[in-house]
Structure I
Amino acid sequence: MKDESLSEDQQHNAISPLGYRFNLDRRAFFKVLGSGVVVGLSIRSGLSQESGKVSNPHSEEELPNSIAAWIHIAADGRVTVYTGKVEMGQNIRTSLSQQVAEELRVPLSSIQLVMGDTHLTPFDRGTFGSRTTPTMGSWLRSIASSARSLLIDMAAERWHADRTSLVASDGLITEPRTNRSISYGELTRGQHLVRVVGAAITPAKDWRIAGTSVPKLDGRAFVTGKHKYTSDMKLPGMLHGRVLRPSAFQATLVSLDPEEIEKIPGVQVVRDSNFVGVLSADEYAAANALKRLRVQWKAVTQPSENELFNYLRNNPAVGGDRDRHVVGSVDKGRASAEKKLAQTYTVAYIAHVPLEPRAALAEWNGDQLTVWTGTQRPFAVRDDLAQTFRIPKENVRVVVPDTGSAYGGKHVGDAAIEAARLAKTAAKPVKLVWTREEEFTWAYFRPAGVIDVKSGVGGDGNVVVWEFDNYNSGPAAIGTPYNIANQRIEFHAADSPLRQGSYRGLAATANHFARETHMDELAHLVGMDSLEFRLKNLTEPRLRAVLQTAANRIGWKESKNSSTRAIGIAGGTEKGGYVATCAEVAVDRANGTVKIVRVAEAFECGAIVNPQGLKNQIEGAIVQAIGGALFEGIHFKNGRILNPHLAGYRVPRFSDTPLIAIDMLDRKDLPSAGAGETPIVGLAPAVGNAIFAATGIRLRSLPLAPDGSALRTESSHAPFCHVQ
């Protein structure tokens, strides 16, 4: 499928930036404002999270092939490892350290990772796409193995010994025959190791540190509050900044009168072209001053939520992708089908809702700019800052402290650019922290989408034709893993009314929801058990294994569905991992409520680096998926977000969390795949299928449960249900 070959850099670069165009030679303070200045976002880009069309792609940089660029061993034996990957709560600081310790043969406690610092770490495309374990992990393993080989050579040369007689272990090179040993630090004396990378790595079956459930490194700092997030950081003389936001997307500024707030001691007003902000040494003074600006806006008419899905169908993106995959002949497939089915599935925009809102601290030193910010792409943000302020990228340093989650929502440097512009005027460090309302309004969303599926089944229960059209949400996992001789699968990029971009799993959640719901509908159409129907149409052994494991865990064969309680199943593959999810739901038809009671999920991603860390990722994905499956959805009308606060946007609560059973299939014979995204994709279709098994009502829109109308006894035709 084309989605496998699309550059993920292009997919993620497709996120439209905030529409600032700075005139840096103008005075930042202003007395008179002109009219008709566009302020805020230019969001009517037709690009989806994975469209592949990019206006300003970040160029590839050559990765250094020398050990010294990645690993340094100090004279005291401490090992410093450098990586452009960043820690967003997924615990890669631990798993990457494990892999280096494994290959270098050193205690885990001797390793320190320097992550996401564009002045210290080698270039990295970004922390996304479940690529950290299969790419950076394997790369660092190769580097550490090469370093170990070099250290053995150095000891052999010093002792005039046969290198094959030497053993590396616990930070020492030992010669068992003579029982002499020397530490790594004594060998290196803190000097750089310059050999190029190329040594073989340890097979997973022989792991001693990797493959074990090591506790989270620096975990104590997070639970005690010692760790400093960007919003906690302070610099001498620092000011706090806030940015003026429009009344609606694409609104123009008719007039702005700063006179009232310019009289407030210590408050500064900054304007540069389409950018307006305020500064103060006091955070609350800056926020209050912004509210007192007298502003008049002019907004344009824009599509609203009630017309969204028709709009996406009928408004293709200008220059957007139309990915097409054809196998066999759909015409012949239709002709041979004994039974046919055509259905439409939809998914809403949803917000990332990171625990830590966007934040940045910017400091200028002449034409040298340093920004501390939480981003998944520090080098891309560095390049954006350099381009925005028209300075060489070597003059920009981006540092990413370990950050409080992102879920694909922090690819761009919106807050970094805003803080840097305010700091440019102030000639002082400036910290800017987005409010929750700004997060819900001006960040980007997981794309909404419409998916049409047409299929046909032969008399033997085999699916013989499959047509799948996805409008807007994206091509990730759009191909079917089932054995279908005749297929036509297409992704159609659309003109999105809202700013949209990457979300955990990309479009794999939408495509799995449509495909696995439709497979369930086909099973019902031909009168077969849902699991049996899937296995009949599936030969992929890894997917069969997780489906059978999850079904056994939840007791699929023994379960007795009723009108109030039932089990559903779904499975799939993405990013090299295989997942199956079974969900048991309880339904109250009198008041239209549904609650997820139990979830059993089986996951296989090759060799497991940290079992407990992987389990945490799977559990987190399941809980996060509850929101998108049952109740999360952005409501908007004519360029305005209608639920821009947590009071109006429900995320999963402790009371929503079901009993969760997880089976992890550890395939030490296979390379490790990423695991941050794929475990999220199976819950929504499994829950929808369980609701149908209990009630006979098929729900084809995400979220499934924004209100209680669909499952109430007196109303069985409404499109939604309600979560308890």
Structure II
Amino acid sequence: MSWYWVRLKPIAVRVSLVLTTAAWCAASGGVPAPASTPPPPPSVLLITIDTVRADHVGCYGAHRVETPVLDALAAEGVRFENAYAQVPLTLPSHAVILTGTYPMFNGVRDFTTSGLPLGIPTLAEILRRHGYQTAAFVSSFALHTMWGLNRGFQLYDDNLDVEPGHSRDAFLDVRRGDHTVDRLLAWLGSSVHAPFFIWLHLYDAHSPYRSPEPYASRYTGRPYDGAIAFDDAQVGRVLSRLRAVKMYDQTAVVVLSDHGESLGEHGEDEHGFFIYNATLRVPLIVKLPGTGRPTQAPATPVPDPGSRVISAPVGTVDVAPTIAQWCEIPPGETRGFQGRSLFRLLVEKAASDDTPVYGESYYPRDSFGWHELRCLVTSRFKYIEAPRPELYDLTADPQERTSLVAGSASVAATLRERLRDMESRYATPAATSPAKLDTETIERLRSLGYVSFQSPAAAEADSARADPKDKIGTLRRILHAADLRRGGRYPEADELLQQLQADEPKLYVVPFERGENFLAWSKPRPALEAFGKALTLNPGFDQAALGLGRAHFLLGEDQPAARAFQLALHLNPRDFPARLALAKVYWRQNLPAQAEPQLAQVVKEHPELAEAQGDYAIILAKQAKYREALPHFQRALALEYRDPTLYNYLGITYGELGEADKALEAYQQAVALNPGYAAAYLNLALLSQKQNQPEQARQYFQKTCQFSTALCRQYAGKFPKQ
């Protein structure tokens, strides 16, 4: 289980393709239902493909990328030429898409979030209340259930293709797109009933841009384009299944991206930091159903089929309201949406609209203490609020190379006022006031020896914050240090981070990165000082507390480790790696009764987490709760968790339940995975002795003595030499 979620480096969140499957079902045999019988409610399929910028899709003018599936959808339906994400980061952007609310309202603005607040309803929750069967299939830890986007989904499949027990940056835990689609198609082949709401998320176009053959060879030197082409093919597999089950013609399909990718423009290599069009402008394509019509036919006419292009600016915040209107959710249940339904633009061929679109990045502010970036986009202009504001004429300068602020001051002033009005209209009080440490947090910090409670970045006046344009070089150095660490070049990474710490003494992420580098370098003692420095600079950073606990744990210092993990959980109760780590401390202290409730909560909240299922089973077995433990052992194994300790305690459980043959098999699996596992050999010896197999018992006990002098001495009396 990873300990750090790479909040520094935007995990290139690939193009969110939302397939809105409005299945307008006709009567069997193709005969229209009687006029007196209202059509059933439509089904919805939402597909998000991460990190796809609009100009790298064929129908948006790309000539070097093959996207035949998306191009065909655009040819059949409606393409939005100017669609914009509200945040160029995966998690915040998906929070916008799934809730129809702005980031200043829902609070999910960047990597420092603790997740979606419970008071913000999701589209899935609304549809489920109206009888929809709901399921989600995601491909990245960036959208893990811990962030709260699973609310309303009866099935939320975030069980990624990660080697069990392998520790690494969790934000790098991903599942290849074809494997995610396999899970969706298998679910579609089971007991699925209409109406349903399905969300499919693909992540291959996110850095480092992975794709299998033939895409890897076909796009040699252009892995980003190859990953987009691969995901286009995965969308094609889903649409082919819809055709096979006779649902395609009756399905509305909506395709969009959560954000784009900078690819070096304005000095940014990926996404998340700036809010230029390279990372905000995304594809948005709608394929409307070919048959049927909403039950409120006179009020909501179905548009004519055929290819259309809508140039009006729209936002990803508009997706949920549009889907809700297609599904005819009563307006009283959608008042919480802050986006607008695009239904009118879809049904009126001559429709035009210049409603401005909002965008932001609080990543520079919350992670570095620099100034945030906010923007407003109209059909012609884009205004960016920053210490040095920017204004671009997108018609004449789509690459945003020349700012017009000096020569068009009146336009900039008008857009600035509209931007500030929009933010004040939707922002919650918590979003506009700095966070303060509560008494309990202060006491927990004191227990760890930290008495500086104010982050310099948090205390900085807005007027003193640096313009991100002036700090892109610093960001690139920080990200390069992280890349050096992942490449095992620890001395080089530390040298670079020391230079950065001298240049930017207020940046808490720099000592935090040093701590991560020291841990990867197997140097937990200096990691303590580094994580402590990060926590002093930002006492609300739960990942610094988690890192501190990890370092103490590796040094065998259980009490401070437990306090650090408890602080991390206090700062972010959804931080399940911290909860797992705290349980391991209690385990090592031989306090299974204290570990049990921690693991029980993780298993309840994340039932597909194999490591948690296994640890919970072991803790139950250690307390002789064998019948209660057995299903969790079985669940961990079903999730392909293979761990020698798990098998050893499974053997103990089977033995205590009177199933000797299964116990024998489990112990043998334990020593097969760890040939030096003395405790498992001892259990094999005891079991063989109990089954009156003295020679077998003697051989297993010899193995025990080979690997553990302590166990050999302790049990020598049970196995006298022959």
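Quick check for you: by FRET efficiency 1/(1 + (r/R0)^6) of positions 88 and 160 (r between Cβ atoms, R0 = 35 Å, to 0.05), which of I, II is greatest? Show your work: numbers first, answer last.
On the way: I: 0.10; II: 0.95.
Evaluating FRET efficiency 1/(1 + (r/R0)^6) of positions 88 and 160 (r between Cβ atoms, R0 = 35 Å, to 0.05) on every structure, the highest lands on II.
Hey, FRET efficiency 1/(1 + (r/R0)^6) of positions 216 and 400 (r between Cβ atoms, R0 = 35 Å, to 0.05) derived from one of I, II reads 0.65; which structure? Before the final figure, lay out each step's value.
Working: I: 1.00; II: 0.65.
Attributed to the structure labelled II.
-13500 is what came out when helix-only ellipticity at 222 nm (-39500 (n - 2.57) for each DSSP H run of 4 or more, over all residues; to 500) was calculated for one structure; which of I, II is it? It must be structure II, since only it matches.
When distance in nm of label points 7 Å out along Cα→Cβ at positions 104 and 392 is calculated, the result is 3.1; to which of the structures I, II does this value belong? Numbers along the way, then the final one.
On the way: I: 3.1; II: 2.1.
Computed on structure I.
Tell me which structure, out of I, II, gives 4.2 once distance in nm of label points 7 Å out along Cα→Cβ at positions 136 and 344 is calculated. Derived from the structure labelled I. The greatest value of distance in nm of label points 7 Å out along Cα→Cβ at positions 280 and 464 among structures I, II is that of I. Here distance in nm of label points 7 Å out along Cα→Cβ at positions 480 and 552 was derived from just one of the structures I, II, and that gives 2.8; the source is I. When FRET efficiency 1/(1 + (r/R0)^6) of positions 616 and 640 (r between Cβ atoms, R0 = 30 Å, to 0.05) is computed for each of I, II, the one that comes out at 0.20 is I.
Since every read-out is calculated from the coordinates, none of them should be taken as a lab result. Worth saying up front: this structure is predicted, and the values here are computed from it rather than measured. Cβ atoms are built from the backbone, for glycine too; each structure is taken alone.
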